[in-house]
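Each value in this text was obtained by applying a stated rule to the coordinates, not by laboratory testing. Computed from a predicted structure; not experimentally measured. Cβ atoms are built from the backbone, for glycine too; each structure is taken alone.
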Structure I
Amino acid sequence: MMTTTFILASSSPRRRELLASLGITFTIIKPDIDETQQPGEAPLDYVARLSQQKAAHVATRLHSDAAILAADTVVILGADTLGIAGTGDILGKPTDADDARAMLRRLRGRVHQVCTAVTLHPLNPTAAPRTRITRTDVTMRGYSDAEIDAYIATGDPFDKAGSYAIQHSIFRPVARIDGCYTNVVGLPLCTLKTLLAESGWPGIQAAPSCDCEPIANG
């Protein structure tokens, strides 16, 4: 019988660290779903659906009531500036070094969007799940091909959407962001705090605005 009341439906170490920073005790259950983008599916619809399906899949595996948190993050390049409703290429996790190199070259010196859908199944089983999407505009610096190759050699890009981590202390690929920093890491804490507060989770207050760490790399 499951006794833990908070489940993180993700094996991402970055999401685990961010959630732990809120002082919440949780158990990890990795969801197993098909993450293929459907034909004609818009980027925001895609990321929201994956987040919802991850939470729902984990819910079917539990034998007691629990709050379930699921999230999915996508990097979108070439999106329109009015809400990325139907355009933009999704850059997922690279399949190999050549794929990572191609993504990083496409992103170099350009602005792209990072969007994370967060779904929360409240502890109260009669309450409906809620999904919120957080968007951050990210401007990449003009790193060199040699820097790309050195970064790929570290192995860091291979489990990252878009083939990069904003927090990497050596590569430092990002010049500036407009929006939530922890969203780019993989879990927007400002959005999560609001969802938790709305669900009545003890000790959590809604964030009136994004209070996550900013970044401005030179």
Structure II
Amino acid sequence: MYRTMFTGIIQHVGEVVRSAAMSEAARVSIDLGPLAQGLIAGASVAVNGACLTVTSIRDGVADFDISIETLSRTTLGQLRPSDKVNLELPVAAGAPLAGHIVTGHIDGICRVIRLNPTGNGVVMRLSAARGLVENMVEKGSIALDGVSLTLVDVSSTSFSVALIPFTLEHTTLGQKRIGEELNVELDIIGKYVKRYLEAVKGQVNQGISVETLRQYGFV
């Protein structure tokens, strides 16, 4: 089955034109700039890392309906007119994977707690729920507001990423301040590995049974 995939390499910083709350949902209109060329209703766009569907588009401004599930897991409900957002179109089949595999499905939210200038960049430290942090690996990949980044270090309640000048200039991360929230997508490969190991551990803990022997052809 075909699935939309992104890479965490931001293609344009768009601007929110309108936002409105609806019954158990929301609608946001975003100026997509050059990314609007050739885009049609039904297309997918990653907005601050969340995969959204274009419901209509006119004069470069696309409308997106945001479900209650997405609102509960992301910061998209906080968007207001003139806010800047990171935008990425799906990667084409066979195209180079410049960042890492990003699905556009947000796992949760983190909060900026420290900004440490270092050389010509910034080390950003963020706090997050234990359920998110325990799935992070030092020097592994993570997507913050749709931006593919490498984890510098991970503690029990927080983690840090290093932002180079290019990232600070070409994404919204350079505008973030202490206390602001960002969308988090964990590494999909890491999530699959963890799920598999948990399943294997469960089977081992159950021991050998007649059903297990039958499953593998011994009975």
Structure III
Amino acid sequence: MTKGYFITFEGGEGCGKSTQIKLFTEYLQKKGIPCLLTREPGGSQGAEEIRALLLKGDTSKWDKITEILLFSAARRDHLVKKIWPALEQGTTVISDRFADSTMAYQGYGYGINEASIQMVNDTYKMIAGNFEPDLTFILDIAPEVGINRSMARSGNDEQRFEHMDLTFHHNLRNGFLKIASQNPKRYAVIDASGSIDQVHQDIIKQFEERL
């Protein structure tokens, strides 16, 4: 049986990931491609429990090393319980965030810190080895626009990172772009400031060209 693709969506707060992931999943389903939609942190029972610890509460609730370890624990459970079994069955897995978010948020968001970046890399290798996504879409948007979008959503109580200052969010955006520049074959940077349909078409174009 052919393994499925592992495709991830990344970006800052309010970049439109949820909408674009839904449209992309529908596109794959129309093509008859079996797919599984998941998210990080979360995706498995244990990881969802850790998600609540990470995304709710005060901005200073955890220091960045604690955050790295919590994200890594959630990711390991997610890989073992959900992602790897689905891929082995030939299912294409689409994840709303993955390891690049940990690097961007905890490695770059708080200010470039080589020790934190190395820790992110080391913990990822420990839990996942050489495994990585086949394709990663990074939805790029100005932080001011994205935060306003995100804060306007009703019923969203997972806004711990939205309440970080603008410096954090600009560091975050620059971190994602730097990550993408280091491996252009795997990353597709998408301008997320356009219309929903325009962004969707850009994603489809990149997917068809690359995979």
With mean count of other Cβ atoms within 10 Å over residues 116-123 as the yardstick, tell me which of I, II, III scores highest. I
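For the read-out Rg/Rh (Cα atoms, Kirkwood Rh), for residues 92-131 alone, a value of 1.31 was computed from one structure; give its label from I, II, III. Walk me through the intermediate numbers first.
Working: I: 1.31; II: 1.12; III: 1.03.
Label of the originating structure: I.
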Read-out mean count of other Cβ atoms within 10 Å over residues 28-35, computed value 12.0, structure in I, II, III: III
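Looking just at distance in nm of label points 7 Å out along Cα→Cβ at positions 52 and 76, which of the labels I, II, III belongs to the structure with the highest value? If you can, show how the numbers build up before the last one.
Values: I: 1.6; II: 0.6; III: 2.2.
Looking at the calculated values, the largest one is III.
Tell me which structure, out of I, II, III, gives -15500 once helix-only ellipticity at 222 nm (-39500 (n - 2.57) for each DSSP H run of 4 or more, over all residues; to 500) is calculated. If you can, show how the numbers build up before the last one.
Working: I: -8000; II: -5000; III: -15500.
Source structure: III.
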